[in-house]
Structure 1
Amino acid sequence: MLFPITVTSILFSLGIILLGCFIVARYRDVYEKIKIPLAIITFFSGLVLYIIGYLPDHVIQGNPPVQGQPSPDASAIALRALFSTCRIFILENDFGEISEILRNDTIYSLVFHLVHALGLMITVLTLLSLFGLHIISRIQLLFYRSSETYVFCGLNEYAYHLIRSLRENGRDRCIIVIEGLKQSSEEEEVLVKKIRENQCILIDRNAGEVENLRRLKLPARFYQKPLHFFLLSEQENANIQTAIKLIQNIKKDKTSAENLTLYIHSSSMNTGQIMDKIRKENGVNVDFRVFNIPDLAARQLMDTCPVHETMELDTREARVHSDFTLFLAGFGPMGVEVLRKTLYSGQFYGGQFKAVVTDSAMNSREGVFNNRYSAIKSNYSIQFIQADPGSSAFYDLILQNIYEINYIVVCLEDDRLNMETALEIQRLLRRSGVKRPVTIAVQISESEELSHYQEIALMPDIRIFGRISDIFTESIIINESMDKMARTMNALFNRIYHVDPEDNWFDLDEFTKESNRSAAMNIRTKLRLLGLDMAEAEDSDKQPVRLEEYLQGKRLENLAKQEHLRWNAFHFASGWVTWELSETTGAKKAKDSVNKRHACLVPWERLADVTRRFSQEPSFEELDFMQVRNISKILEASGYIVYKAD
């Protein structure tokens, strides 16, 4: 054995094992890179030590051989040393066979034992790395001291891309993956490789069986800091059911949930309402976000291709002098989300929102849309036209509106068709001599389809959105800075009505939270209307300006009107309708949440009538002014500065 079986040797070995556990838990990726060179160095070091140790005493002492003594057999010494060296890695040694002179040499003995200790360490690390996933996971949880924790219930393509985004933005984050190891060794190897390359902690449990947080056996400190829990399965019903069980068991298990946020992948329009109901029934302050692929893709589109970039802005008066016209090809779920988000992102005082929407199955899709969002068509100039992409009718529509269109989006539910259609539209615009900039955005789901066009350089001036790798990112899904702005905005609004506590974010329903987020997202548009922009204070070298100096006179009034236009559009795009004053008899508030009606969903000029009807103080117009004035407070609380745009 490496050492005699003594208390000291046992403690020493346990110490090495624990050190090995710590190294694998914290620096597994580093060890994976250095283990082979380390093993080679250890092997040759041991070989040299044993060759020297097996030399005859007179050779070690540098004396000539005694007369009649045979010369040492070099090959025999080498073979013997090779055999002894191999035993280093099976926790054995031949220290007793070494020359007594060297055994009594302090330096040789120290180096000898260090090399063997290193061999023991390599063996322990390798065994842990290969067979100790369960042990390693628990040790990693024991040692991790991260300010935020991200838990993924299952590892699919969506989760994988989001994990990569999180890891790129923070190497020290604690990322946990709940996934049962597969029966197939090949599948298990792929899973473990993905987890290792992103430095994740694996909890070997079937993701579908996760019903409460206690079963994960996370240390208590994980619940005292932000804990993000992701339910990204393509089986959306499973996501909803898991979220419901987690909320129901939080109170039962007395688990702290104030810092918990659930992220739920679901296409159902009712998921938010269901989660609100379950949360309130169980009295649990859990924050949650519900999203789906079209929602994320449309968000990314508005973020990377903002509508204000296509407009000629009058920054002296914070307004525009022309209409905004959208041409939308494709009206499936993606097209619907694009229209909704473009509608409330494309509101500017001084211009009207217009849209031309085409689809090969428009006759059936228009009816569903108008039934769900009945106020949109009656309040905005939107043409719904059935036309096959590539048909004469399709291109005639573009030609009829070619000098008005600002923004073209192609989302025909087929990547190749999307790109080919976008390229044809681009050719048509060039041939027609359109000089002003027109945004052409095309939805691409798979990167492989995109690479084909990139290779042949056919994509000038065409913007891409909707790739899974681009939408399952921290900035799109989590976007903590945006939530912080929305939360501050809500608190400032509550201050007007003396709501206690001002920060009642957990008490809000999902619609109200989304309304605040929509207003927060529009702050950058308002700043651009002033010739300004925003940046995170910590990472910016821009010279800040005082926003209050710009929020005066016509600018302030026009931004208040723009805010009302945006607020109207968000409500209409969320299924709300105008509550006519003639129908409000007996009502004490201008808002009827049950029937999704609001008396303020009228043009700016009619708000004064609504204010008088409900004796509103401050007036509804003043609330829009206050929303604009509060921008500087919101940005300051969220860590942003305002600067002059180039």
Structure 2
Amino acid sequence: MSARVRAPELRGRAWLNTGGKAIRLADLRGKIVIADFWTFCCINCLHVLDELRPLEEKYADVLVVIGVHSPKFEHEKDPAALAAAVERYGVHHPVLDDPELDMWQQYAARAWPTLAVIDPEGYVVATMAGEGHAEGLARLVDDLIATGEAKGTLHRGDGPYVPPAEPQTTLRFPGKAVALPDGGLLVSDSARHRVVELAADGETVVRAIGNGSRGRADGPGGAATFSEPQGLSLLPPHVAEVAGYDLVVADTVNHLLRGVRLATGEVVTVAGTGRQWRSTVDDHAHDALSVDLSSPWDLAWYDGKIVIAMAGIHQLWWFDPIKRTAGMYAGTTVEALRDGPLAQAWLAQPSGLAVSTDGTRLWVADSETSAIRYVENGVLGTAVGQGLFDFGHVDGPAAQALLQHPLGVCALPDGSVLIADTYNGAVRRYDPTTDSVATVATGLAEPSDLVLTPDGTVLVVESAAHRITRLAPGSLSAAGASTVDGPRHRTERTPTELAAGEVVLDVVFTPAPGQKLDETYGPSTRLVVSASPPELLVEGAGTSTELSRRLVIDGSVTDGVLQVTAQAATCDADVEHAACHLTRQDWGVPVRVVDGGLARLPLILRGMDAG
């Protein structure tokens, strides 16, 4: 990017967190603006929200973050769902609702998340995709402050954010739950950063573990802190006795596992460093407190260990609470749907786990592929789901059935599995004996988990309604289920027109000011390319250390999706104690093969305006 580009005007359906006021770029002149193109289903987008928080605090008088919500799923186009997500994830900056992705097109975004940096004069000076940009953004903001002050174009003062009213409910966006032997319930009260014990009625609060503020402190239940906890798993009694705690909590935004001794409420960190995963971990045993985790979203006791749905890097990991070790269990970090041996399979933001009552099968809600997967005999398979971009509400034979971003699963004694079909607001049931899907309940507000109690009752964590509800008696019978046919959806983004034959894929990456590519821990860059359908690529699939790749496109395949994963490692230049950083992004690029199409496909991982 050699010429200065004026930032396109911000337009959309509505604004949130502005007190009802629409914002124009002219209102932001004199400020440094980061436009964050995000969608609330996307774990990488949630990571970027966390990366931006300290920058918003540090540069509060000069920096304005504008969230531009660019939905992937149909449910995300619902303005009420967006408003709930803005509260759920603690978004404390203005958000533009852009349901038709007009701004996405205007700013040439190709991936969730994408960041565009606008200088105080209203010009786009940098574009970057993916996560891991916080340090580079801080350096860029410092440079823009210095330039703006020298030119007299920087204006300090308050930004346009107007906080909404504080809601009052017992729970706030509960995520997951687990039944206690006495009939009570433990619930992750995610937006209030705590774990709540409820009585058998599912409503009466017995106690809270965690003081309700965002943090990562260990200690007594009344003083300990979490950050948006999700999954919960009780340890078998003999394991709990040795480990010294009874409950494992997926402390999602802290990238930790926490142990809780239920008799006292004492909280202790049992896995993770608190740093987000930025490299690789093999399937060997590692000291659990030495490994970096990435948004652990759910937990299950399976095959003698805790299995972790590591949503942030599209893998399953394992944790042994007795040996205090952890490691990779399944997945390669490529975000897609591919079955096979655990180490070679692909997942996409796994977010729910449940174990069959006979202990042989681990069910997985693979949310971004709208799929239900399973682990059995060392292999990952798919029961329901068709891929990253196909979703809907369709019952019937599993091969044709469609879900929409499911977050939870619950195994039943008859071998079937209930599905919290989150973005359809439904509970669905997959029956392996008939290999079919039926709808059990509808009209729910973002159900995120299901719990089978000791007395056989099924409870639903109705997250966006801030409550626990019971499935109606008889709803699990054949007579109580229904068959829904439609709607069917496919994520539609403007395809990139490519020529058949040779195409050069270039991932553009410019290190942040004061940084350089770093090979301390191996090659500084990595590029993984695949295609759906695989036949789209005659040549060019696979992994390399170069960010440029020669592809050969099959002219007989009219359209498809190129799946590209790129990462770049950098460190501070010319300093004694250099900090290291990893930038990473997954792209799913829809392409159409046409005569006269592009012979070069550039994807910006981090690009700077040299003007």
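Each reported figure results from applying straightforward, stated rules to the coordinates on display, with no laboratory input. Note that the coordinates shown come from a computational prediction; the quantities given were computed from them, not determined experimentally. Cβ atoms are built from the backbone, for glycine too; each structure is taken alone.
Kindly point out which one of 1, 2 the value 7.8 was derived from, the read-out being distance in nm of label points 7 Å out along Cα→Cβ at positions 120 and 560.
Values: 1: 7.8; 2: 5.0.
It was calculated from structure 1.
Here helix-only ellipticity at 222 nm (-39500 (n - 2.57) for each DSSP H run of 4 or more, over all residues; to 500) was calculated and came to -3000; which of the structures 1, 2 was it taken from? Among 1, 2, the structure yielding -3000 for helix-only ellipticity at 222 nm (-39500 (n - 2.57) for each DSSP H run of 4 or more, over all residues; to 500) is 2.
Supply the structure label, taken from 1, 2, corresponding to volume of the Cα convex hull per residue in Å³ with the calculated value 153.
Numbers: 1: 226; 2: 153.
The correct label is 2.
Computing distance in nm of label points 7 Å out along Cα→Cβ at positions 240 and 368 across structures 1, 2 gives 3.5 for structure 2.
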